[in-house]
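Next up: some structures, all given as structure tokens.
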Structure 1
Amino acid sequence: MSAISKAERFRLLPSVDELLRADAVQQLIRRFGHAATLQASREYIGSLRDEIASGHLQDERLKAAVTDAARAIEQKLHSSLSYSLRPVINATGVILHTNLGRAPVSEAALQHVVEVSRGYSNLEFDLSTGERGKRDVHVSRLMAQVLSTAGRETSTIVVNNNAAAVLLALNSLADGGEVIVSRGELVEIGGSFRIPDVMAKSGATLREVGTTNRTRIADYERAIAERTRLLLRVHRSNFQIVGFTEQPSLEELAALGRKHNIPVMEDLGSGELFDLRRVNVQDEPMIVDSLRAGMDIVTYSGDKLLGGPQAGLISGTPELVAKIRSNPLFRALRVDKMFYAALEATLLAYIREDYDAIPALRMMRVGDEELQRRAEQIVRQLRESCPQLQVEVVESRSVLGGGSAPGATLPSRALSVKGEVPAGEMLQRLRRWDPPIIARIEEDGVRLDLRTVETQYDEAITAALRSASPSPGAPAAIP
């Protein structure tokens with residue numbers, strides 16, 4: 001039978017109206033709605049027209065595509081109407097992985113979010129007086145307890161991330177004036193967030209002092225002038241300067257600020273409430289230490305070392321925090337009840353010293369023996385059921401990530417996996433698992449670090465690896 005012409009192939013295509021009248025598509029309309037089904041039908045017919053025009057759709061495939069139209073449209077609907085944001089299993093060993101959402105939120109935080117979100121809440125209502133209240137109280141009262149060891153009265157407000165906290169504080173305290181900062185602290189973090197750019201947007205003028213590697217307290221003092229409004233210290237959260245270096249202590253900066261009646265602010269970036277020296281991570285500044293040293297304002301993130309939801313927190317002297325809060329920008333940058341609920345639950349865990357309730361801290365604290373035991377169990381299961389897979393337990397180093405503690409690592413255990421399937425393809429198959437598994441390639445094999453994998457996902461890791469490297473001749477069973 002001779003092939004039909006391109007024009008005849010176009011005539012074989014049903015119109016969108018014809019498709020919508022078909023019984024199978026009518027069922028899709030009842031399930032997914034008319035508008036969505038109409039759009040999916042148009043896209044499907046359009047794709048077939050493109051294939052015919054390019055000569056890629058021949059007679060038999062065309063007839064099959066027309067016959068199978070309802071099923072293809074249903075697949076499009078499932079794809080377009082399913083969630084794009086999905087949970088994944090983080091086997092990279094990076095605890096605060098920016099691309100994977102940074103800190104996982106605790107179960108208590110999730111429960112509290114549901115409790116206050118499914119109905120009404122007292123977000124800005126004072127239950128004792130029956131009058132309007134302030135949303136700050138829900139976090140500020142707890143932060144006052146957490147930071148009480150600083151030995152001074154503090155207030156705290158919350159905005160949507162630390163970049164917003166820095167912008168709001170600079171605009172409130174130094175708009176139209178100068179801010180003095182060391183050249184060695186003009187950092188850039190992920191997403192091209194640069195301190196000089198943020199300062200320009202805040203309305204303040206940057207006054208650089210010192211050099212990249214050495215800045216002395218005398219450099220700050222010489223730069224103080226009539227327009228100086230703020231002294232700023234920026235924590236180098238994602239890089240280190242080593243060797244011939246010098247910078248003044250926080251106490252020296254605070255004393256200089258008091259001498260000239262100029263506020264001193266520190267942008268910590270991550271913001272540590274849990275003492276990381278307990279897990280042998282050194283030199284990461286704690287919020288309470290900065291306040292104890294005399295910093296008037298400290299800004300930090302909620303979703304990094306603090307282990308809560310994305311937020312930017314501003315803590316410091318009540319007078320300056322009140323001034324920052326009164327800035328009209330605060331309303332544009334503030335967070336809603338869900339973030340306050342998650343932060344409230346996270347801070348309560350700190351007050352109770354229940355650090356294992358905070359997933360990021362739990363991952364930092366898990367011991368080598370526990371990681372070794374879990375890794376060996378997975379290896380035993382895979383060797384029994386998947387002998388064609390080369391899998392072994394190897395020592396690894398996990399990192400905190402999220403611009404925290406640059407250079408610091410934690411000892412860990414990982415699975416080193418090799419098989420007949422190339423490492424790149426195996427990595428892709430793992431990403432197609434449900435939930436997707438994110439790993440890395442190292443030494444020509446797939447490496448899965450268990451420090452960032454919660455115990456309940458060990459079975460999923462085992463099943464995914466078994467399916468990602470099938471027996472010779474057998475198809476992979478990745479969903």
Structure 2
Amino acid sequence: MTNLSQNLVAGRTRRPDHVALRCDDQTYTYAQFDNAAARVATLLQRAGIEPGDRVGVMLPNGPAFAAAFYGILYAGAVAVPMNPLLKAPEIEFYLANTTARALFAPPAFADEARAGADAAAADCWVVDDAGLAALIDGLPAQPAPVERAADDTAVVLHTSGTTGKPKGAELTHGGLGRNADVCVRTLLNIGPDDVVMGCLPLFHVFGLTCGLNSAVLAGATLSLLPRFDPAKALELVERDGVTIFEGVPTMYSALLAAAGSASSVSTDTLRIAVSGGAAIPVQVLQDFEQTFDCPVLEGYGLSETSPVAAFNHPDRPRKPGSIGTPVEGVEMRVVDTDGAEVAQGEPGEIEIRGHNVMKGYWNLPEATAEAINADGWFATGDIARTDEDGYYYIVDRKKALIIRGGFNVYPREVEEVLYTHPAVAEAAVVGIPHDSLGEEVGAAVSLKPGIAVAADELREFVKSQVAAYKYPRRIWFLDDLPKGPTGKLLRREITIPTMD
């Protein structure tokens with residue numbers, strides 16, 4: 001049997017009284033966590049949910065999410081993680097797209113959840129942590145997880161939909177389980193005495209695999225933060241003795257900004273930090289390491305790859321700016337538009353093959369065939385190059401490429417330069433339509449508090465460090481740059497100001 005929830009059963013068996021989840025002033029042992037998940041499974045079965053049926057879980061980071069998620073797997077059903085901030089039409093789409101039978105949703109968004117669930121003909125349980133406990137109180141615990149095969153779907157995780165409607169990536173029990181195992185054994189060396197910071201959204205594959213599933217597999221403690229707040233995160237590091245921090249680049253920038261006003265908070269327990277979800281600027285990585293005396297290991301993956309595909313392995317030389325090398329059981333290559341491998345150092349699209357690659361897109365055979373070729377290689381849409389040691393360096397997203405007068409400009413390269421300026425907190429480089437050049441290079445920038453710089457000065461700063469066709473001719477300032485639910489910068493949502 002390969003049911004992913006077996007890892008929770010094993011955790012209960014090994015150390016039933018060890019703290020599995022900590023959230024605010026609540027603690028849940030492995031025995032309590034497993035018992036809650038087993039009772040959720042009973043709830044689902046009594047509601048007519050059968051193995052293979054889909055169930056939405058639209059809850060914030062907290063014990064209720066963890067119990068609902070593992071309870072869904074316990075019952076042999078398929079979890080459909082969803083952002084709690086979704087509106088009714090979006091909820092209807094996610095549920096209808098997967099023909100989900102039911103939904104767990106939080107009280108704060110009850111009206112939207114119920115409206116979306118009603119439109120999709122799905123049951124809706126509105127619960128917070130206490131509400132879920134009350135809902136399953138008195139129900140018998142299901143004796144054991146329902147048997148599932150390694151290639152059975154465990155999770156349908158919708159992609160961001162940057163090129164259209166979101167697609168549901170089918171992630172299997174075997175793929176998710178092995179990816180968590182690789183994280184625990186070869187990347188982070190997680191043990192039962194580790195405390196993992198759970199501030200990444202659990203409805204996102206990074207937080208789900210590297211946070212929740214890895215912590216459960218290792219029998220470690222997951223310190224949950226329902227909504228990321230840098231000052232609160234630093235407090236939890238000290239309070240809970242966090243040893244492993246996992247975040248996206250904007251979280252690292254926020255922690256650096258908060259560190260100045262939280263000098264009394266101790267972060268001495270941190271032994272390793274992990275960055276993923278987007279490329280972390282080298283300057284931010286170096287500043288974090290200097291401030292917190294904790295190494296940052298950058299990795300790479302996608303929703304479709306469960307997610308981890310490459311990593312700066314702790315037992316190998318670390319190269320800032322690189323996403324490292326493929327993880328155990330995974331192959332990667334860089335190809336041109338014809339699918340042929342490019343020479344070392346040349347940019348091309350990353351393709352991935354291995355245990356971590358999704359089964360396919362839910363009910364979208366044509367999209368699946370377009371993404372995964374006959375030999376099992378998944379086309380990521382990310383542009384990268386390799387060095388002489390086989391390390392990969394993300395150049396940019398294929399669709400983020402700016403073509404200025406026939407020259408390729410990769411936004412990340414320009415952003416890296418902007419981040420080295422002492423006034424810049426965040427930067428996003430985008431293409432601006434241009435009559436003769438096709439596209440012009442523009443940059444939206446937010447500044448660090450109390451530090452001012454003129455657009456002309458910033459433009460000259462970048463111009464001095466990149467080729468003439470790459471520097472941003474237009475620079476504008478924003479208080480905050482638009483971000484997605486994980487804190488990832490969203491270039492596509494940046495508004496380009498009109499010319500005066």
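With helix-only ellipticity at 222 nm (-39500 (n - 2.57) for each DSSP H run of 4 or more, over all residues; to 500) derived from the coordinates and found to be -8000, which of 1, 2 does the value describe? Could you put the intermediate results ahead of the total?
Working: 1: -12500; 2: -8000.
Structure of origin is 2.
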Quiz item: To which of 1, 2 does the computed value 10 (relative contact order in percent (Cα under 8 Å, 6 or more apart)) belong?
Solution: 2
Quiz prompt | Read-out FRET efficiency 1/(1 + (r/R0)^6) of positions 87 and 127 (r between Cβ atoms, R0 = 41 Å, to 0.05), computed value 1.00, structure in 1, 2 | solution = 2
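Given that distance in nm of label points 7 Å out along Cα→Cβ at positions 15 and 111, derived from a single structure, equals 4.5, which label among 1, 2 identifies that structure?
Details: 1: 5.9; 2: 4.5.
Structure 2 accounts for this read-out.
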Quiz item: Which structure, out of 1, 2, was distance in nm of label points 7 Å out along Cα→Cβ at positions 39 and 247 derived from, given a value of 3.5?
Solution: 2
Practice problem: Please state which of the structures 1, 2 yields 218 when volume of the Cα convex hull per residue in Å³ is computed from it. | Solution: 1
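With mean count of other Cβ atoms within 10 Å over residues 31-38 coming out at 15.1, pick the structure among 1, 2 it was computed from. Mind dumping the intermediate values first?
Working: 1: 15.1; 2: 22.2.
Attributed to the structure labelled 1.
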Exercise. Consider the structures 1, 2: one of them gives 1.00 for FRET efficiency 1/(1 + (r/R0)^6) of positions 359 and 439 (r between Cβ atoms, R0 = 35 Å, to 0.05) as calculated from the coordinates. Say which.
Key: 1
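No value in this document is a laboratory result; all are computed from the given coordinates. Just so we're clear, the structure is a prediction, and the values are computed from it rather than from any experiment. Cβ atoms are built from the backbone, for glycine too; each structure is taken alone.
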